[in-house]
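What follows is a set of structures to go through.
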Structure P
Amino acid sequence: MNYLKLLILLLSSFIASMIQSSWGDVDVQSIKLPTQNGQWVVADLFKPYSATSADPAPAIIVIPGFQRSKETLSNISIELSRRGIVVIAIDPYAQGGSSSSMSRRAATKEGYGMFAIVDYIYDTSVLNYIDKDRIGATGHSAGGLAAIRGAQYFGDQAIKTSTVSKLHSVFVSGMIRMGFKRRDIEKIRSNVGISYALYDEGAWQNELGHGDMSIAPEILRIINHQNKKIEPIDSVLIGEYYGHLSDRSLNIVYNEKLLHPFQPYSIDALTNQINFFLKTFEMDDTLPANDQVWFWKEFMTLIALISSFLLIIPVAQYLLKLPYFSTLVNPTPKEIPKPKGWGNYIFWSMIIFSSIMACISYIPLSELSKILFAEASGRNQTWFFPQRMNNAVMLWAIFNGLLGLLLFFGSYLLFDKTSKGLPSAWGLSITRGELFKTFYLGLIIFVFYFGLINLIYYLFHVDYRFIFIAVRTFRPETLLLLPIYLPLFFIFFFSNSIRVNSALRLEGFGEIKSVLFSSLATASGLMIILLIQYTTFFFTGTVFWKAGWLYVNLLFGIVPIMLVLPIFQRSFFNMTGRIYLGPITMSLIFITILLSNTVCYFPL
């Protein structure tokens, strides 16, 4: 059965790889380009075999947004390359495998590295399979800002040198609040497509405070600027072209009924984006835009993600059978007696209280992280907690981890101390030698898990992911962050293990019911935040937390971790009869996942 899980992981990764390469019609490989100031950009190159020096193809640079790596937009990379377009999907500066930037405004000033890529394509003779007259860029959110800034940057160059812009066409997704001032758009000399989610959570920042693009001043400015030969318009027809290809003044605006984080994963939104580039590059003899296969790759990497997690427990079980680690196996303690009377009221009061505190503490602690970790929050290079978004999550984890420990031990000392048998059921007893072995075992499982993902990536050039939930390879420097972040995050993981295995493992509850309840209790506070945010947005059109809306969006990737964490905590507890292996192993794995999927301002 365990070999079957490994086989499924390998097979799903292989199929995902074949879909990514259009079943061998596209060569997909990693590249690394040096850029200014000792910086570098890591990218995936999607080169259709149909693109040759005799028949050069257009090229498009794909730019993910804030907190995203090149793989998160592999869907558009796949679909464009299937249609004969060369794609270079980059890791933005300070994200994925790319270096940090010397600029604090890397998206605006350097296009997250895209400016350097365009210059390289345009100036080198090496990429002779690319038509230098048809270079485009596309991105979502902050990546969309980079795309429109690229149109302005290269348009300004073209104006000063009386030449055409190096960027033929750009497509901007999920961003209009920056880059659409009059002084900026006057520099544009490229065709521009725009896609903005009607229900974008950040729309309150737009000039009219909503996501309706038909009357948005930002949109009207760019269309009226691009088409000076016609009378100025005061409203836009969504999905209609304005301007002309002949002078690169073509514009189109889309306004899909979507939320901001889900916009890049909509078939309709991708269809609009593909159609824009097919029209601007005048590519008629190719696949229709709605013929898409990218979601099958997402499905395959989802299977790989699930399979990788399912392998963790059997690997631990195998290692625990070895003579060295077998001494860690102890009988599973008896379940905790179900609370009665006042004890029942206290039990449920603590559950509710901890959920409320997990909810109300997140945004204030996120704001506090900007003060405590000013360098990272200011996008400056630093070794002092250099991950801007994870710093907020870490403060939340410390606070709620300590609160959980206080509630657990405090309630015992105040209310349950007469129950002499309870401490024996907690699984806290352990010798120094056993604790060392437990750390060693957790480290081996961690190395196995990430060793396997690196092998998968080497063989198939895919990782484990679904939408924006991902396990990916990481830069070696990420390991230097583990001693910085892990001890503080471990407080939460340890506290959660005590809660799951020593407070919520009740007599007569049943194992499955107990674990499911533990999962909901662990994630409930963060789920309430999402509920409040989007219920408010549904009824009012404006999100509840405005300044912290990016921190709320971060929870889409964290809540699933909170939901599955208790499953592993309980499984390791049942294997060892102690509460330690779960938090040690899963903190190593989950914190590395967090560290490798967020913006990080490593010093150059």
Structure Q
Amino acid sequence: MAEETRHTACPYDCPDSCGITAEVEGDRILSFGPRADHPYTGRFLCTRGQEWLRRMQGPERLTAPLLKSGVGWKPVGWDEAISRTVEGISRALSHHGHQSVLFYSYAGNVLKGNGAQDLFPALLGGYTVAKGSLCGAEGLSGLAMTDPAGPRPRPESVLESRGILLWGRNVAVTNPHFMPLLAEARRKGALIASVEVRTTPTTSFSDCTWIVRPGSDLDLALYLCGQAIRCNGLPEGAENAETFAGLALGMGRKRVIEETGLDGKDLDELEAFVLSVSPLSTWMGWGPQRARTGASLASVLDSLGMLTGNRGIPGGGVAFNTEIEGLVPEELGSMAGANPRIVPRNGLGRALLEADPPVEAAFIVRGNPVSQCGDAGSTKRFLETCPFSVCLDYRMSLTARSCSLVLPVSLPLERGGDFISSYWHDIVQETAALTEPPAGVRHELDIIAEVAAGLGLPDRFHPAFEEIGRHIRSLDWLEPLAPGMWRARPKPVQESPFRFPVSLDAPARPDASLRLVTVHVQDFNNGQDLRQAQTADALPKAAFSTADAERLGLSPSQAVTLANDRGRLAATVALDPGMAQGTVVIQQATEGLNVLVSPEVTPRGHSCINETWVDVEA
């Protein structure tokens, strides 16, 4: 059989959305690497992208349905697995109607074709569904309040910047294909600066870094706005300028120093950088906006860009997410008469345990809520006590381990004809199947269609999937770059006044001694850690500042327990001399970590994951 070159794309919930090229012979992948003609990711495939082969071929891969039996799992055939799923859902529906079934999906991958799956709960009247973002919606809402249709810098615009400010954005880990552009911008004379809560590979790369306490950056940004007003005055034509000026000029220097932990010299240097370097582009990260003040922070940083004269100029501006809207047909998943019950995603477990009528069946696809949502202990208790729970996944996750039935599914690189866009760049890509899934594994959409048929529902799912593909291929604002690759043409910028924020959200008050920050890693994203297939055999590392370690009497490698009113987590001590005081940092997806994490949501219904406090028991 002849070798064949196939192009596809990485569909992880990651801003880079890498292009992938593979040489395939029959069902064998001979080579696997970056797609060279991708404008942003063609130079290399990051660690997460390289892991796809392990995920497709590794020992963690599930190849048969698994039914929880006593203290273990037993393989069952697909007929029995589908029958049990239909019976579990039917039983719940007969007891309390459509709201007695949970349909949970999230960002296990961010393929556009996933919209077809949302027809499943709609066809049965709505189910119970989770809403609210664990990721970036809070920051986007803040930018929508100030400048919803205004100009936003594109990645390559940093080549025209004289200053680049990474505000809580650990590019080297979370957005690695931005690094070559930043390096080129530096060669052209740009200064690269970071505002962070700890030392990271990005702070090591930066020309200057300011370490601040997490949660203090709203005060810091507001203070910088006040200094910009003192220096430049207020711009003409902007709405709410005088009211905002009152807020900004009222933020005192002493308070900012006390809240951030910066000394006067550091604050002066940051102020000089922001006010004197132009054009300046500011790139906000995802962590700082996962809090009650997240939208306010985005609004104030946007205001800082306006007040320093960087809005809309080449090499200037404020960026967060780049959303390519219109790729999925409007009203695709809507169904007349559907009346879903909405529960908060970040408070999922507590809401489900308290639901009336009760939820008696759970159907989970493309999500790992026990690993991702706050107060994971409540989510785990719900799944373990729910009369029926099924998880569709390719490996055992923390969520799968808590369910009564696990159905093995194909991975996105084993099914083509879907599409992926980025929330950092403007490229849209079509996926291709690199290989067939292992024997005994089925595609998610096929499983959903089969379960739906058992419930007496028509197959609306495969036609909807095809409709999404036809819609995307027909869009005249997608400019072809190469086979299966398009660039989204920028939409015309609407002329509208900038709106300064007039009220800012108040931060949560600590209920323990240290603020817990959960951080992304290079090896995987969200809940995709393959180690979740087995119970952890070593304690996770909890990083403390050297000052906090001395104050608390902690030493490296010492065993400690982090605790709050939601739970406890055993860990070992690691020291970070560059970290802000009052902070403890642990890597995301650590088993048991999200037991501690706050289930609270912002006023807009999004996560407050980074507003979690813990005490330390030595």
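Each value in this text was obtained by applying a stated rule to the coordinates, not by laboratory testing. Treat the numbers as computed from the prediction; the structure is a model and nothing was measured. Cβ atoms are built from the backbone, for glycine too; each structure is taken alone.
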Open item on the list: Between P, Q, which one scores greatest on volume of the Cα convex hull per residue in Å³, for residues 131-434 alone?
Closed with: P
Task: Among P, Q, structure where distance in nm of label points 7 Å out along Cα→Cβ at positions 99 and 339 as derived comes to 0.8 - done: Q
Task: For -16500 (helix-only ellipticity at 222 nm (-39500 (n - 2.57) for each DSSP H run of 4 or more, over all residues; to 500), calculated) the corresponding structure among P, Q - done: P
Task: If P(r) over Cα pairs in 20 Å bins from 0, in percent is computed and equals 19, 53, 27, 1, the structure in P, Q - done: Q
Open item on the list: Out of P, Q, which has the highest value for distance in nm of label points 7 Å out along Cα→Cβ at positions 163 and 587?
Closed with: P
Open item on the list: Of the structures labelled P, Q, one was used to calculate distance in nm of label points 7 Å out along Cα→Cβ at positions 59 and 523, giving 1.5. Name it.
Closed with: Q
TODO: Assuming 21 is relative contact order in percent (Cα under 8 Å, 6 or more apart) as calculated from a single structure, say which of P, Q it is.
DONE: Q
- [ ] Using distance in nm of label points 7 Å out along Cα→Cβ at positions 75 and 467, single out the structure from P, Q with the greatest value.
- [x] Q
